[in-house]
Structure 1
Amino acid sequence: MHFALADLRLFIHIAESPSLTQGARRAHLSPAAASARIKALEGQFDTRLLYRDSRGVELTPAGHKLLQHARLIMRQVDYLKSEFTEYGTDQAGHIRIFANTTAVTEFLPEVLAGFLAQRPGVTVDLQEKLSRDIVRGVLDGSTDMGIIAGPVRAEGLQVLHFSTDRLLLAVPLGHPLAAEKKLTLRQTLAYQHIGLHDGSTLLSFLRDQVERLGGTLSLRIQLSSFEAVCRMIEAGVGIGIIPESAGRRHSRTMQLAMVELDEPWAVRERSILVRELDALPGSVRALITTLQGDEPQI
């Protein structure tokens, strides 16, 4: 069975009019053309849809049934057109983001708060992922965009730089390392560390660096946020490697000292990953513009 949406809309116009002529006029067709299309529609359904006489038209039982379905179908078509008209703007749509730990916990909440407050029709699914899973997710279309820190090896993706991420060592005031200006990762391994939960991108990254040194990262406790990590460090439970943005913020209210890490990987470029920027919905492109314009401060 094959029929055009235009024929269903014509049928609705005729069913809601006192005559075929007036229904045809609403559809911008001649009466003869409208009559031919209705006959073709009856042929598709293999049943009579209209009674025609000198007084006008009247729906058959099959016509009443078709009218019910035709109205539902055309309503859904109108909804679809409306939804995709909004989808092309930045005022509506659903955005899926895969991001690293720092992005999820440090700067994205503030950026998204302002962005979403201005766009009530936009929803966001934000998921914390490891860097390799972020790249894979953007490549296979599981996410609209990814946010990572550090070098990116991703053929077929657009890499959009938007800020710089610096890792520092946080220690409690009075700690033996607090007076140092610079430290290597190896120098910190003699002390117990406070780390993020398993599965966090930062912990995974640090473990890789420690493994390259042939050392061991001694984790005394693992927590779910940088604030909790900093509170443990302030209490003297251990030391921890955290983003400078988190360290500077929490050191305003906690007794912490920040020591520079003398490692080439300590300064990392933050990047947005997409498959094709111009093909993204308007809401996603607007969020990327917001991120690039409001560089997170470190």
Structure 2
Amino acid sequence: MVTGILAGLGAGAFWGMTFVAPLIVEGFSSVDYTVGRFVACGLFSALLLLLGHAHRAAGGPVPRVPTLRQAGAALGLSVLGYTGYYLLLVLAIADAGAALPVLIIGTIPLWVMVLGKPRAMRWGALVPGLLLTVLGMLLMMQTSGEAAGEAGGGHLWRGILYAVAAMASWTAFGLLNAAWLGRHPEVNSTEWANWLGVAAGVGALLLWALWGSPWDEMTARPGFWGFVTVCAVTGIGSAWVAAVMWNMASRRLSPSLAGQLIVSETVFGLVYTFAWSGQWPVALQWAACVLFVLGILASIKAHR
């Protein structure tokens, strides 16, 4: 359980890097960052798979090759939790502005906690962690300086639908991914992360073809190589390493406890953002982070 908790928090620490990535190199769209991140993840995963086969040729262990059904599962789950999820989020922000979609997405830990509750656990044991997390989210809502529905194309309700679809997509990914890992103990967390990474890289190329900036246009922008560096770091860290850690957490913890740990992404994201900008968080943001941490501790206690 301790290993699973540490792995879940580690995944949150790497996921939080995506909050600060667009601040490091500006001038590139959310779709560009999404594509770059998952293409880097896909290339890194493919490289690891190739090294595994090269190691086999040198007399090492035989690397596992996914069956057609396993490859299909990796492709489907990569759409739910990687490229499809981020595309829906980008579309939601374009239509409804940033504040409201981000708040809707922020309810993912609650849905995973509720839908993934172990049958043997009483609802009363889960309530303290849920309430603390809800209160933390409410405080975060108060600190949002952008009015809901502002910016974008002005299609507020369409944006809300996209945001709800994105929330449902990642919630389904969290639950289905844990279930798949439970049914396939022979596939270790690193192998599964590689298969998901390659599938996400393929999906990212399709996303770039449909929505991304033209290659010539991107390379001509100031800071292009900085953009490539950020995509490589987040693709390997926030996508691949975080996926390995999340797989480890999903194997060792119930979905409800793993779902609670997702809020650590917000906490780490705020810490990175404040460190980069050199600004201290306001009192409500401090209070929200404290509530998130208390919610995690309460959930850990309930699941012991």
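Starting from the value -13000: which structure in 1, 2 was helix-only ellipticity at 222 nm (-39500 (n - 2.57) for each DSSP H run of 4 or more, over all residues; to 500) calculated from? If you can, show how the numbers build up before the last one.
Values: 1: -13000; 2: -24500.
That value comes from structure 1.
Give the label, chosen from 1, 2, of the structure having the highest value of distance in nm of label points 7 Å out along Cα→Cβ at positions 22 and 246. If you can, show how the numbers build up before the last one.
Details: 1: 7.1; 2: 1.9.
Once distance in nm of label points 7 Å out along Cα→Cβ at positions 22 and 246 is tallied for 1, 2, the winner is 1.
One of 1, 2 was used to calculate log10 I(q)/I(0) by the Debye sum over Cα atoms at q = 0.16, 0.23 Å⁻¹, for residues 158-237 alone, giving -0.68, -1.27; which? It would help to have the intermediate numbers written out before the result.
Numbers: 1: -0.68, -1.27; 2: -0.91, -1.19.
Only one of 1, 2 returns -0.68, -1.27 for log10 I(q)/I(0) by the Debye sum over Cα atoms at q = 0.16, 0.23 Å⁻¹, for residues 158-237 alone, namely 1.
Determine which structure produced the value 0.95 for FRET efficiency 1/(1 + (r/R0)^6) of positions 6 and 262 (r between Cβ atoms, R0 = 25 Å, to 0.05), calculated from the coordinates; the candidates are 1, 2. Numbers along the way, then the final one.
Working: 1: 0.00; 2: 0.95.
Checking each candidate, the match is 2.
Supply the structure label, taken from 1, 2, corresponding to relative contact order in percent (Cα under 8 Å, 6 or more apart) with the calculated value 44. Write out the running numbers ahead of the final one.
Numbers: 1: 22; 2: 44.
Considering all the candidates, the number was obtained from 2.
Work out the source of 32, 59, 8, 0 here, i.e. which of 1, 2 gives that when P(r) over Cα pairs in 20 Å bins from 0, in percent is computed. Could you put the intermediate results ahead of the total?
On the way: 1: 27, 33, 19, 15, 5, 0; 2: 32, 59, 8, 0.
Value 32, 59, 8, 0 for P(r) over Cα pairs in 20 Å bins from 0, in percent corresponds to 2 out of 1, 2.
Read-outs throughout are calculated quantities, based only on the coordinates presented, and are distinct from any laboratory measurement. Because the structure is predicted, anything quoted here is derived from the model rather than measured. Cβ atoms are built from the backbone, for glycine too; each structure is taken alone.
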